[in-house]
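Just so you know, all these numbers are worked out from the coordinates, no wet-lab data involved. None of these values were measured; they are calculated from a predicted model.
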Structure P
Amino acid sequence: MRFTSERRLDEALLERTFTLGEIPGILWTPASAPAPLILLGPPPLGLHTMYPRLVARARRSAADGFATAVIELPGSGDRPRWPAAERARADLRRVMEAGEPVSDAIIDALVLPLVDRAAPEWRAALDALLSLPGIGGPVGYSGGVISLGTRLAVVEPRISAAVLFAGSFVPRAVFEEARRVTIPLHVLLQWDDEGNDRQAALDLFDAFGSEEKTLHANMGGHTGVPQFAGDAAARFLTRHLT
């Protein structure tokens with residue numbers, strides 16, 4: 001891990017950009033240390049595009065005493081183009097614009113390679129982050145892609161609790177992984193999400209093997225998550241990480 005810039009957003013929050021090999025990332029740390037860590041899972045739109053939403057989540061987490069970090073997903077932002085992923089996204093746009101059902105083959109091609117590449121990168125980032133002074137456990141995960149969050153909840157024992165955003169397509173293979181998840185979960189679902197299969201999200205929630213799991217569903221589209229839903233997710237992480 002190599003830090004590339006540093007700036008203090010205010011007295012309570014320090015922002016540092018870094019690279020992990022060739023993977024860009026951002027780390028936000030509160031004034032209090034050591035701080036538990038929350039990994040912010042972004043959608044594959046690029047960190048520059050998602051920065052306003054990410055830094056808002058980082059500010060809220062810092063107010064609760066948490067450090068937060070995010071890395072760029074494969075094929076997103078400034079990372080090298082990924083032709084296979086671009087073809088899968090093009091296939092998805094084509095069928096959705098035509099009003100056709102999204103096939104399992106398209107979902108698998110879109111999501112599974114991303115999860116297979118991204119999960120080891122997030123684990124490597126966690127190794128580096130936890131070696132830094134001022135960063136400690138326990139660790140939480142918050143965000144999407146929900147299939148990536150599911151994979152990390154299965155394979156990464158340092159993650160103690162997760163807030164998962166149900167707003168992306170889910171391959172059938174991920175349902176089998178979900179049955180192996182045992183950590184506490186808080187799942188956010190927008191009931192009218194125009195790009196999400198609501199029934200698949202409900203089925204995935206049902207499949208999770210966790211004894212403690214909460215589904216927080218709200219009316220509205222993909223970007224219409226109400227403030228109180230975010231507050232409930234923050235309370236969940238505070239309860240399990242402090």
Structure Q
Amino acid sequence: MTGHIGILAHSAEGATLSYRTVWREGVRQMGPHNHPQITMTGIAMHHALDMWEQNDLPALRQLFLEDARRLAATGADFFILPDNTAHIALEQPGEDFPIPCLHIAGVVADHAEASGYRRIGVLGTSWTMEGAVYQDALTRRGLERVIPEPADRDYIHNAIFAELCLGEFREPTRQEFVRIIDDLQSKGCDAVALVCTEIPLLITADVSPLPILDSTRLQAAAAVAVVLGAQPMPQWRCGPV
């Protein structure tokens with residue numbers, strides 16, 4: 001059994017949720033006090049923010065490549081990066097990563113398709129909502145992506161960086177997110193993908209007007225499924241999908 005999962009951290013709250021989900025899913029499937037081996041690494045997101053603002057995707061890819069090399073050096077068999085926006089950089093052309101990555105948008109899109117959803121609202125950073133990662137992953141499976149109105153996209157993006165990534169989860173912000181999800185429902189969406197790793201800490205199934213696709217927990221659970229042989233080992237070593 002292949003059993004060593006690497007977690008490449010980018011935003012701290014989301015990476016922590018991913019780590020916790022991996023061991024909890026391990027316990028659920030493998031028994032008390034048991035889970036796959038986990039190694040997590042990642043420099044502080046502070047060092048990448050200017051690169052994101054400058055859209056320097058090659059530099060960001062190199063940053064993640066260096067962390068992937070650290071994970072490979074520990075013996076990790078594959079890695080997950082529980083940050084959806086980071087996959088924009090991972091999909092850029094460049095050197096193969098030393099170990100494969102379980103693509104978060106692929107996991108979410110597979111789950112959406114298997115669940116019978118057809119029109120998916122997408123909430124995340126502006127880069128993720130407006131970018132190609134989820135548009136392409138959903139389109140490849142015959143699904144439709146819908147994103148909020150521009151003002152709502154700005155609100156979500158700002159809340160992610162000013163509050164959620166800093167561990168602040170405020171009731172007024174939750175209410176605004178619920179309003180935005182309600183608007184997506186009125187546009188015919190049958191599910192909402194929470195594709196910023198911190199949004200699931202704010203929006204849970206009991207408050208969402210739509211069924212949620214929790215990218216952080218879905219990816220972590222899929223990583224455990226790989227370890228247990230229920231899913232194949234990922235082959236993607238980053239680059240264009």
Structure R
Amino acid sequence: MTSNEMNEILKKHKIWLTSNGKNGGQIELAADLSYSQIVGTDLRCASLNNSNLTHAKLSYTNLKGAELSFCNLEWAELCYTNLERVNLSFSNLKNADLRYANLSHANLYRAVLQSANLRGADLNAADLRGADLSNADLRDVNLRDVDLSCPKLHRTILPESTFIILGEKYIISIYGDYVRASSCANTHYQNHLASEWRQFSKQDILDMDGEDTLKFYPRLLDIIDFYCGKGERPEWLKAQNNDL
């Protein structure tokens with residue numbers, strides 16, 4: 001695709017956005033855009049599924065709500081890019097530069113992020129099921145509400161105070177002061193501050209996953225104490241332990 005052709009497509013997309021879809025034309029491409037330079041462009045809601053974006057420069061671009069599934073973004077520059085709620089499922093982001101990118105609520109299901117630079121990125125509530133984060137740099141990343149029990153994390157550089165505890169009744173992920181307990185089948189999870197976990201009533205715990213959670217609760221508090229520092233236990237649990 002020539003630069004003139006690309007500029008025309010971008011122009012029509014801009015008109016489409018500003019006219020609320022009444023004029024112009026939404027970007028719907030499955031093209032070879034490798035080595036393209038699309039910096040600082042408004043590409044909200046663009047459809048680029050199956051496109052080749054290797055080595056493309058997309059920094060400071062707004063891709064909120066865009067479709068980028070099955071794309072090849074290897075070595076792409078995406079730093080400071082808005083990728084909020086973008087569908088990147090099954091995409092190849094190996095060695096991509098995603099520093100300080102906004103990936104909150106993004107769909108990264110089975111995406112390949114090997115050796116990607118995600119330092120300072122926002123991954124809040126992103127879907128990382130089946131994603132490969134081997135050798136990726138996640139320092140200073142926002143991982144709140146992220147399930148880290150499934151992604152491949154071989155030699156991944158995780159943010160400070162981030163831990164994943166396997167081999168328990170539930171998979172425990174600790175990110176700063178937040179503690180997430182996920183069922184092994186990942187059918188449900190609970191994510192709360194460590195201080196909140198220590199204050200729940202017996203009924204609160206039962207409502208989470210019935211007797212299974214209640215039985216595991218003392219063990220969970222032991223894990224929280226070890227990784228987050230010793231804390232108080234609810235009075236009902238103290239009384240229960242005294243009765244044993």
Relative contact order in percent (Cα under 8 Å, 6 or more apart) gets 27 when computed on, of labels P, Q, R, structure Q
The value 15.6, 46 for Rg and Dmax of the Cα atoms in Å, for residues 29-132 alone, derived from one of P, Q, R, belongs to structure Q
